[in-house]
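Next up: the structures, one after another.
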Structure 1
Amino acid sequence: MATSSDEMKTKPTWRRFKDGDNVWQDLTDKIFNQDRSHKCPTYVHKTPPCQGSCPSGEDIRGWLQIVRGLEQPPKGMDWREYAFRRSTDANPFPAMMGRVCPAPCQDGCNRNELEDFVGINAVEQFIGDTAIANGYQFEAPEFDTGKRIAIVGGGPAGLAAAYQLRRKGHGCTIFEANDGLGGMFRYGIPGYRVPRDKLDAEIQRILDMGRIEVRLNTRVGRDITVEQLEKDYNAILWAIGCQTGRGLPVPGWEGTPNCVTGVAFLKAFNEGRLKVTARRVVCVGGGDTSIDVVSVARRLGHISKTHPNELPERVIRDGYVAHDAALTAAAEGAEVTLTSLFARSQMTAAEHEVSDAIREGVTILDGVMPIEVIKDESGRATGLKIADCIMKDGRPLPVEGTERILEADLIVAAIGQGGDLSGLEQFDNGRGLMNADRFHQMPGRPGHFVAGDIIRPHLLTTAIGQAWVAAESIHAYVMQEEPKRRPKVDVHHFNLLDKLTEANLAPELFDVEQRGDLRGTSSGNWAIHNYEDRSGSEIISHEELFLGHFNYVPRNKRKEEVPAAEEVLGHFHERVIGLTEEEAIAEAKRCMSCGLCFECDNCVIFCPQDAVYRVDKSQRTTGRYVATDYARCIGCHICADVCPTGYIKMGLGE
């Protein structure tokens, strides 16, 4: 009976071999043929692609294993706290990043080859919110190295670096030019995406580690000199981010009062100064910042009669002028348009964010380019001339005859960001940014290190990952050690020896004088036998997995509160509604544990020689669930073929 098309869509299966590919039709023939290969199974740990795709380098597979109940916490620790501690080894902001990270890890997830990625962000948000609710704190060492590090910039990179440096026993001082910590978390992302109470909680948890001094409203290069920092501190980390936006490279932009950047627009809103916007807003972009701009503009609306001092561009540009909160009572809906050079499918903004903006009433024009800002006699912009465009050699070219004008009372450019190095011109690499080597040291300037957008504007998760590498380099520098060699896959790896130590199962010390002959030690507990860790150099692909083991399991999706166009005005409730504990556990169970055993028993069940066996319960832990009796093994390869995670490789004995 043929399988129905509906069943094929909902219950996919994969076979290791296609029909006709297997040479040996008889299983006995195959077994005895492979016996001549002298290959026996060994256990090989590799990095999963979710982790390899994460710029922060989180041990994603690890904390998913904990949430699902597979990896057990140390005695006396709740699994929720254990998941929190594993996730924050790389990223101290799980509640924030679980909400706003565009999740390149999910793009890399091997489960995409089966039906749909694992909702990594959703589980991370659950971990972060649970940690805040339960009051989990970071642990800081009691010892003090006596070294003091100056961190210039209190955004994601600076705060993440302070966290990592305090874990190593160093003291830190954060110099922040604004009147609050958080950087782009606070000033670049609206509160309905980043709840301020949770942001404050995650920042405070870092400060509570102690020996972290904070100096707000202090700009290095203006309020304090670089020379003074070099004198007072053992090292300096530059994490100043990119605080300026790029204007449109078209005639009429420069000097036009109601033409502003997306960075300035969002900063004015997030500081609480911008309460209303203009009647007709046109934003040029296509990335996440532009989506935030148009979504905020739709929520703010406009007022019909505006005093010159209350024009939105006056508030955005001034830095001190603020709208009266009473204005919002008279607000009406704004007409908001987003233009993008690229087709909607190629826009860098997340697809669901684009869909949400459309639902909220934003008009999106894709495949168009700005040509000129149209102005009136007073010099104010009244519209933006655009045209359809095609891309040639990476540059947009207008299509003749498609020019038209979008009427606008406010034009916002969200096409990129740049650094503000006024007072720090000595560090400018000629592009308004700072240079850094692979260790995140500043070339030619001993004691100076760099992390975050000031190297190259990118994702928040990238800044957090760079801060970790920079902190490692700073530690080596101030302790007068050689910086350690960075692995090819430079992320936070699961370490089997650490896990065995945590479970009180670490190998015993091998004393040569006591033990004598070094041969014949395979049965002794002096090493991790028949195990190879390739996680620092190899990422496991879906082709190494046995996908036929897995069933179709739909993703547990977070609910979102996205207002319709007629409801969006004044709607500032949080958009994303987190998973319940039951949903988070169910979603974590969809993880295929690529590259590490997840205790499915396939190898034990299918081994025809009973050579593969479960490790005694008293000696069992993550990564050490099964072992092989090599006196029984005949090298038939079946255990490797049926291993869902690709953890078993045939290689021992060659």
Structure 2
Amino acid sequence: MSKLGLIVAIFVFTVSILKPVSSSANQLNSAPNDDVIAGIKALHRAPEKEMARLKTLLDENKSAAKRHEWLYLYALGKEKRGEYDEALSLAESSINDVYASSLMQQRAKLLKAKILSRKGEMQEAISLLNAVKQWSMNYGVIQLNIGVLMTLGAAFENIEESKLALDNYLSAYNLATQFKTQVPPSHIAGLIGTIYLQQSKFQEAKAYLNEAYEFAVEKKNTVNQSNVAEKLARTELGLSNFKTSARFFNLAIKIARKNDDTALLAKALLGKGEMWLAQDDTAEAINTARNLFKEASDLALTLESKTVYFESLIALSRLALSSGDKTRALEKVRLAEEVIANEKLGISHLETAYLKLSILEAFGNKQDTIDALKKYIELSKIITESLDKSRVQIIRTLYELDEIQAENSDLKAITQLQEEKLTLNQQRNFLLAVITGLFLLLSLLLFLLYIKRARYQRRLERLATTDALTRFYNRAKILELLNAKLETLENSANEFCIAMIDIDFFKSINDNYGHKMGDDALRLFSQTARQIFPDHVDMGRLGGEEFLFIFHKSTERQCVQLLDDFRKLLKPAACNQLSEEISLTFSAGLKEINSPHTTTACLEDADKALYEAKETGRDQTVIFKCL
């Protein structure tokens, strides 16, 4: 996604350089200051009072010269209330009013485009925004240009094109910083910081969000302060600055409770729960996080937007799964499925499907797990194809409309400059450059789509061949590797060893300390194994507490030494990380393979050695010897 955005940004920059510049541009007008600006400020200060005043003016003055300004302001108020159909009609009336100046028409067109994008009519919205942007550039109206860039940014955010949204917000921020306008750079900084936070670029997010936060504090705007504080808390969490993160979460929660802002309160509680889990995995941290997630879930259930409710359910499900409560985990993920059941397929559906797959795998029901895996693969394919089509449509809409607008601007320049032949040649070269650029862009896009599909395929393969708890190969994969190694042995002299390993008295750990402790013991076993064994050792889980290790290019003596080193490291690790009362040991049956064998025969021989190790005292390695 970031690569695609970079290519688009480069292409836009190239096209902007190639465009002929109209010589009719007036001097820069950074911040028009008129009755409309005063009306916008009044709408911000006292929206209900100003809307009532505007309605009276419109009802009593059917043909006043300033009626188009009142229509525009009234439409703006309707848009902020979410009454989009009425706002759209009012904006169009303002555009068509005979007294409307060119500037007022462009302002009304910008508002119309904003309303259209909120209604999901992206193609018409972008077409209109391109036209207003061209006009504002030709006539040097910087504030209008900033408004177009911010509206484009918001439109791209709505369709989850964060890279394109960021490009437009950064351009708006640079203009607002360079020229004195009615839009403060700090307001745009909050939008930029939010996107960087979504992209997990925490250092960049922190810089812009701090600017927005300081501005909100300076203006004593507690609503903005609390919203930015919640984002800063998540940014500091991403940087592992837990104390600072907790301070901002507590501030956001305090202000949200005071302002009765349920949406922000639920979001902040959810984030604070994630912070507790990130900094500690103790029982206290888990219980605190669970309570915070539960409170966030209860609050979010009453909200019109179900985003935070969905995220709370997913968090509760993951927490239950990690705590070994598979039934509760499955209950919460099914509730999450119901929340997004009627929504357009997207990343949330894929996230839910993967979590459900992990839970069903933990239950150990093979058929349910297979069905869930099939559903996940099918969803992944559908969503990938949908995103790919969306990207192509966005590119086509952006640059075909931009090309048409550039052509109209060029024709105007021809008339004004009386240089028809020269300008036509420039236009022909420009069109050739656009066509060439589009061809290269689409070629690169197809290549990126191929890479993306290959990446998804690799992830699915890892999912199908890896044990979820230990991150070792699963039974099918490790036996496949052993079989392949035996087939290779028939045509070469590459002898190797296998070890069948069983954790000693594992059942007693489950019985005495619970299955959660058993899972922790398995995870500790696998983590320690990955530390001690070199890359040429394949490790797989056969089931339960039984494992199969394949040692490539290793002698029996080397294997015994490696297993002894592993044993020495595992015991103190279990004492420190699990319980002082738990002695985590294992028995191993080792077999050297230097001649063709069947897979079954190799496993039986290693199992015999393992049986002998367990019968003669456990916590040791026994080498299989042919009689």
Structure 3
Amino acid sequence: MSEPSGQELYERIPTKVFEDASLAVCEVAKEIAEAIRARQAEGKSFVLGLATGSTPVPLYRELVRMHREEGLSFANVTSFNLDEYFGIESRHPESYHRFMREQLFDHIDMPEAQINIPQGAVAREEVFEACQAYEEKIEACGGIDVQILGIGRTGHIGFNEPGSGPHSRTRLVTLDRLTRLDAARDFQGEHNVPRYAVTMGVGTIMDARKVYLLAWGRSKAEVIKAAVEDAPVESLPASFLQAHSNAYFILDTASASELTRNKYPWLVGFPEWTPELARESVTHLSLKLGKPLLKLVDKDYQENGLSELVTEQGPAYGLNIRVFNEVQHTITGWPGGKPDADDTYRPERALPARKRVLVLSPEPQDDVLAMAATLSRLVAHGHEVTVAYLTSGSLGVPDEEANWAADLMLEAGDSAIASDVLRELEEKGAFSEDSPRLRTFKSYLRRNEARASLEMCGLSKSCIRFLDLPFYEKGRYRRFEVGEEDVAAMSRLIDEIKPHQIFVTGEAADPSSVQAKSFSVFENAIRSFSSEPWYKDCYVWLYRSDGREWDIHQVEMAVPCSPDEVKAKAQAIYQHRSQRSQLPSMNADQSEAWEQAVERNRGTAVLYDKLGLAEYEAIECFVRWSTVKGASK
């Protein structure tokens, strides 16, 4: 790994940022392979510490590829996994024993006797001895040479939740509620997620000779920033890696987006003052000082590390006015463009007056979480809106919801499918997965919720499409693989509509998530239309449904919401009954999804108000995709 540069002065641990996860894992896999081969040449074994979850999956796929195509042998490798849920058998669909076999061990030549994973099915009174034996076996093998880690939203490594000390060893732990919420969809409901786990301790991890912590996606950005730049604390176990002499954080651009070198580059170096960076720094200064944009003075810039900017592009008042106008021009009540109006400074074109609009929602509810009010505006302004749900969302439906719906059908006298569903739910064992019939039934629930939700936005049933992309219907959370069938289905839809506007999400999501997979399907499909006449007049707008809004300086279209539209948005989200307990909360108070979405939009309006612009009830935000990709509009 390269030495830290001058732009990494705020960072307390070596951190390397790659454009995407695939590039990152190629470098890590290469270094692991070189280390394994070096030991093989010496006739010695290599001890590899492994992690589970979605983060290391791309790394394991690259190692499998190297085994198959480059002859990388794992015959001399002994592995130790970080953790396992307590109270479940190794054959459970969500056990880490099964996960590791599906993702790695079944595809390489590592001998069975050299695979070690904590046991989750031992009796409670035997846990201490089992943990001690695990520690002793690691020591007997000479210690771990390379340890792979992910990081949870609570800052945990392994299952070392906040409060875990730097000297902790392998033990039984109680899982944080946020950790369990994050796993709720894997287990088809939070109540099915184990409350305990067996995990290597922080001290065990720190004993490894080399550590790679991997992180992908915007959802990890805040915790990565804290772990890398703030002082080590027990409330954030990953921060203890700062004391390791040979640990590295390996990130993609999304997970590194909150690092000071990326978010505030003027604090760590002498950047090129592009118009975009100037807008970012001035809006940041305004919000930091609590002064509207037009009230900033030269002294404010000089005392906050922005002397070079105000010298180069000042005086302050002229710079303030320019940025104020740029931010003001993002605001529009006409997300489809305003007919018969000068659109020079508007985010959308006036013509054509009636646009074909395609909204792509990875799962039912993603659309209304981010843009319910904008959907209502587009319909009210006469645009031809099509909302396409790319997946059925059936994997996110708890059994209890299916049971409730089947009971209702039975009560109404429709027993054809209801009786079969109730029977299957009653007979499902601890290790059973939903049958195709049950998944189909659950998809019916999501469809009806989606229709009811869009009705609150003024859309009729004829405006709704359900693509049921194969990658989702044939897969499971964290195990999705996009194929040609998915891209072909997306291409057919786009070609049929030939939209003037596309709204899509998932560009900065965890690579294994439904949102990221759906975006990759869209990205692959849209490329084939690059030479089409209609595509040259198509604007692609990115929205975010993960609870983390665009930063103010990034926003290119801000759609104000009236109080009535905010209420209607909450009602639209509320229609997704099956998801009310399924979406992980982004807030400490565990507020509901509709409350989070509305408060996020209100929070954006507050920021615009603080900058000195008009005061609105709430604002929904969008960014042009071409801008994010670095291309010109």
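The numbers here are math on the coordinates, done by the rules we state, and not lab data. Because the structure is predicted, anything quoted here is derived from the model rather than measured. Cβ atoms are built from the backbone, for glycine too; each structure is taken alone.
For the reader, a short list of remarks on this structure follows.
- Comparison of 1, 2, 3 by Cα Rg over 2.2 N^0.38 Å - largest value held by: 2
- Identity of the structure behind 8 (criterion: relative contact order in percent (Cα under 8 Å, 6 or more apart), calculated), options 1, 2, 3: 2
- Each of 1, 2, 3 could give helix-only ellipticity at 222 nm (-39500 (n - 2.57) for each DSSP H run of 4 or more, over all residues; to 500), but the derived value -25500 comes from 2.
- Computing mean count of other Cβ atoms within 10 Å over residues 309-316 across structures 1, 2, 3 gives 24.4 for structure 2.
- For the set 1, 2, 3, ranking by Kirkwood radius over Cα pairs in Å, for residues 349-548 alone places 1 highest.
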